[in-house]
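Dropping the structures in below, format is structure tokens.
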Structure I
């Protein structure tokens with residue numbers, strides 16, 4: 001059985017804290033209590049709550065990059081690769097619903113610019129969309145509109161489906177919808 005470090009427990013507990021209370025109600029004391037450690041212990045791992053939030057974002061990015069598997073999807077065109085990547089992202093969010101509270105946060109209240117930066121799309125997705133935009137000779141605003149549509153489908157589906165089982169039942173329909181949006 002794998003044990004997780006105190007740092008990782010703080011990150012995961014912090015995500016749950018944001019889900020339950022939002023950034024404005026975020027309490028580092030409550031996070032520490034939920035981890036069964038003293039209220040001073042988080043400061044051994046993070047300078048402040050902004051540093052903890054930045055670590056949450058980094059944690060999610062690492063987990064996302066570990067889960068990406070495009071396989072041979074580029075052989076069937078860039079649209080296929082984007083749709084497969086988007087489906088992977090929906091599945092990732094359905095398997096990790098606690099990540100959504102951080103990824104979909106709308107509140108401000110972070111003091112450090114790096115912690116407050118939006119997560120955005122991955123480098124892989126950016127590269128695919130550049131290829132896609134060139135292939136279809138899209139103007140910048142047109143490409144941004146398509147990216148917005150795909151991201152809306154990703155986050156909307158993840159919120160509406162909620163669980164990995166629901167995603168598995170809908171994956172092929174989602175893939176078809178994403179392909180249709182890219183045509």
Structure II
């Protein structure tokens with residue numbers, strides 16, 4: 001998995017999203033690499049704003065591109081989330097596409113920031129939404145990622161926004177714990 005492979009995968013997806021007017025936000029490790037401490041990752045994660053009933057037509061449309069395929073092995077082993085998440089492959093790069101599961105996920109897409117990466121511009125979850133997304137997932141690695149964003153940007157985060165979503169999503173205790181580390 002080279003930088004060139006990631007660049008090709010990003011370009012394929014971003015072009016498709018733009019051509020089809022699909023609202024999206026880059027989330028996961030790549031968003032963390034932009035806002036926090038960079039780390040290696042083997043995939044690309046996008047939150048896309050389509051309804052679950054439109055996921056199948058969306059996939060049929062994107063799979064017309066001969067360079068994009070459905071990861072059938074992943075699909076077979078994840079029957080309980082197929083209706084809200086799919087994994088595509090662009091060469092050897094896995095692309096996870098997630099549909100919004102709650103109002104905050106939709107807000108993440110609406111608040112996404114335009115950022116230049118490689119030689120193109122794409123929408124990336126904001127610093128605050130990246131922190132919330134990571135805390136919602138809640139694996140140890142996700143807490144490390146959220147902490148790296150807080151450490152780097154603590155003085156210029158929208159604390160009111162984080163507090164409000166923390167209360168709404170019932171993750172205030174986790175957010176408070178992270179903020180108290182720095």
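None of the figures in this text is laboratory data; all of them are computed from the coordinates on show. Everything numeric here is computed off the predicted structure, so don't read it as measured data. Cβ atoms are built from the backbone, for glycine too; each structure is taken alone.
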Comparing I, II on mean projected area of the Cα convex hull in nm², the highest sits with I
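A value of 1.00 was computed for FRET efficiency 1/(1 + (r/R0)^6) of positions 29 and 149 (r between Cβ atoms, R0 = 30 Å, to 0.05); which of I, II is the source structure? Walk me through the intermediate numbers first.
Working: I: 0.15; II: 1.00.
Derived from II, not from the others.
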Output -22000 (helix-only ellipticity at 222 nm (-39500 (n - 2.57) for each DSSP H run of 4 or more, over all residues; to 500), calculated) maps, among I, II, to structure I
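Computing distance in nm of label points 7 Å out along Cα→Cβ at positions 53 and 157 gives 3.0 for which of I, II?
Details: I: 3.0; II: 3.9.
The value was obtained from structure I.
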Value 0.7 of distance in nm of label points 7 Å out along Cα→Cβ at positions 13 and 37 was derived from the coordinates of, among I, II, structure I
